[in-house]
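Q: What follows is a set of structures to go through.
Bear in mind these aren't lab numbers, they're just calculated from the coordinates by the rules spelled out. Predicted, not measured: the structure shown is a model, and the values here were computed from it. Cβ atoms are built from the backbone, for glycine too; each structure is taken alone.
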Structure 1
Amino acid sequence: MRVLVTGGSGLIGRRLVRRILEEGGRPVVVSRRADVLRRERETRDYEVVQGDPTEAGRWQDAVDGCDAVVNLVGHNLFAERWTSEMKRKIRDSRVYGTENVVAAISAAKARPRVLVQGSAVGYYGPRDDEELDESAPSGSDFLAVVCREWEDASAGVEALGVRRAVVRIGVVLAPGEGALKIMTPLFKLGPGVPVGGSGGLAPARGRQWMSWIHIDDIVGILLLALQNPEATGPINGVGPHPVRNAEFARTLSGILWKPYAPWRVFLPFGPPDLVLRLILGEVADAITRGQKVLPRKAMNLGYVFRHPDLAEALADVFGPATTAVRDHDATAIGSR
């Protein structure tokens, strides 16, 4: 299978490309820094095409003859404060990038059979304790609108006879990257604390839900979407056991401190939501508010999670020093 991947040099894309190679596939990665990628050892076994998916260009010719396309392109949500310009980049990189992918598929003489379209659980918006599967409607906040437009931009491939699967990705747990890249140094410096969930000036209690997933499992779900002809429409790319922010912080703190102390280092309160908004701006809303998302479609399609529980997933991320938490009692996984 020849698979074109946009966003193939990112957190998820790099590991997806590696798995495609391991399974005998032939990845084609579109990158704005193709010359840099071609000099890296891990890219020697696959094709790298110069191009910016947010702009039409010669890179689109590479879609012709591919069996599948995985579209993960999008500006980093947390790269900087959400100014009007930043919000435009977040939205336009996703929508225009996807429109260009669809245009390339339409123009191809030998079209791919499937498009796996990236999205995010932000599609649902903040929903308190409501359990959300793939049938839940979209929210109305900034991220929800962006995700809805992002997904809608890919819908045109279905009229071309191309199967479309849309993977709504949660908080990805990976060593030294993504959310853990920010959280780990802070939790190593001192006690872990909940982040947000107070709704105002009250100390944060971390009541908002976090729909997390181990990097191995989000790659596994993307492969499922690529390979299973029954995988169509939205698929939640999250683990089966979401937890509240406070439980996530408590578990992460316990794992990071376990090699040094036999007790958990955790404070049950943190900075109020309004303080975080003053410091971070509007992006704080993406941290202090959440949703309880369940991966019903992936499980119905037969996907078996390698890391279904939070304590074990974090132990795997942080390596041998924390493997003792694999035998941790159920309270480490959290109240659901």
Structure 2
Amino acid sequence: MDGRILPFGMALPVIQAPMAGGPSTPALAATVSAAGGLGFVAAGSRTAAAVRDEIAAVREKTGEPFGVNVFVPGPDPARAGVTGVEAALARYREELAAEAERYGVALPQTVTWDDDEWEAKIDLLESERVPVVSFMFGCPSSEVAARLRSAGSVVVVTVNTPAEAVAAAETGADALAVQGPGAGGHQADFLPSDWSPPSGLPELVAEIRGVVDLPLAAAGGIMDGRGIAAVLRAGAVAAQLGTAFLRTPECGAHPVHKAALTDPAFTETAFTRAFTGRRARGLLNRFMTEHEGSAPHLYPQVHRLTTGLRRAAGEQGDPHGMSLWAGVGYRLGRDLPAARLVESLAEETRAALA
């Protein structure tokens, strides 16, 4: 592990995964980057103005490379001619009425699709010349990728399958974040497929390594240096860890979320669409159990519908109404400052590779 890891530009093969919704903070990103890894700001579900402020805050703390992650908007159902959207949301809103009563909040009367300020964020990232820009939920257009590359950014696309990897390469990605099913939070999946993932993340890396000739960062359940070493041996140039950073003091995850990670009452993780309308992995709780079967596959509408519920549950200290995103290895999390965690991960990786 000598020299800079290309194309990402950091010294150590440790990337702090972007975690939208609060866990990713400028302090966390800057600390990880300053320690030799690559920290990320999460632009998803944030205004462009807020993202600008976070970029400035990171640059105040470090001159090392860092990244910004952007959500690629899906199609507007109205323009795409999709029918039944309002009826599906109305049914789910009716089901959630009891949750609203439980937490003492009012559900929004209407929730609509939006593009998460896509154009404004691309303009911002181009003007700010961010070192690394990664994408979630899809590929940017070739034009957008070229604009960012001309501004000096490394363009990274998050993929779950070989088909998505090929699509990202054809779009003009400089590198890929290969996300396995053990990853916490949202899955990137953006192309329909009946392909079944292999049993482990190293196997997924090797399979995608066989169809594209791009640098790969591997993500999904990695919590220590042995996990990092395994994906490096499989052909990745770095590992991307999110859940491993949730218990660091620099992480902005809600205190109730952090406490749940060590609460013996939570025994497993599972996929759900109940909170946001997109498939995401989190600690299995009451809300997931009761509503997974009826949540429509509509993002960001479902996300908007449940935002007040989740916020109220956190304020009331109830983890069973919150989206407790976590990967399969969450029990291996450590209460360490982020810089010390990066140092430990690097030491463990060196030992495992030796």
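Q: Comparing FRET efficiency 1/(1 + (r/R0)^6) of positions 108 and 244 (r between Cβ atoms, R0 = 41 Å, to 0.05) across structures 1, 2, which is largest?
A: Largest calculated value belongs to 2.
Q: For distance in nm of label points 7 Å out along Cα→Cβ at positions 44 and 276, which of the structures 1, 2 scores highest?
A: Details: 1: 4.4; 2: 0.3.
That would be structure 1.
Q: Using log10 I(q)/I(0) by the Debye sum over Cα atoms at q = 0.09 Å⁻¹, for residues 4-187 alone as the calculated read-out, with -0.38 as its value, let me know the right label among 1, 2.
A: Structure of origin is 2.
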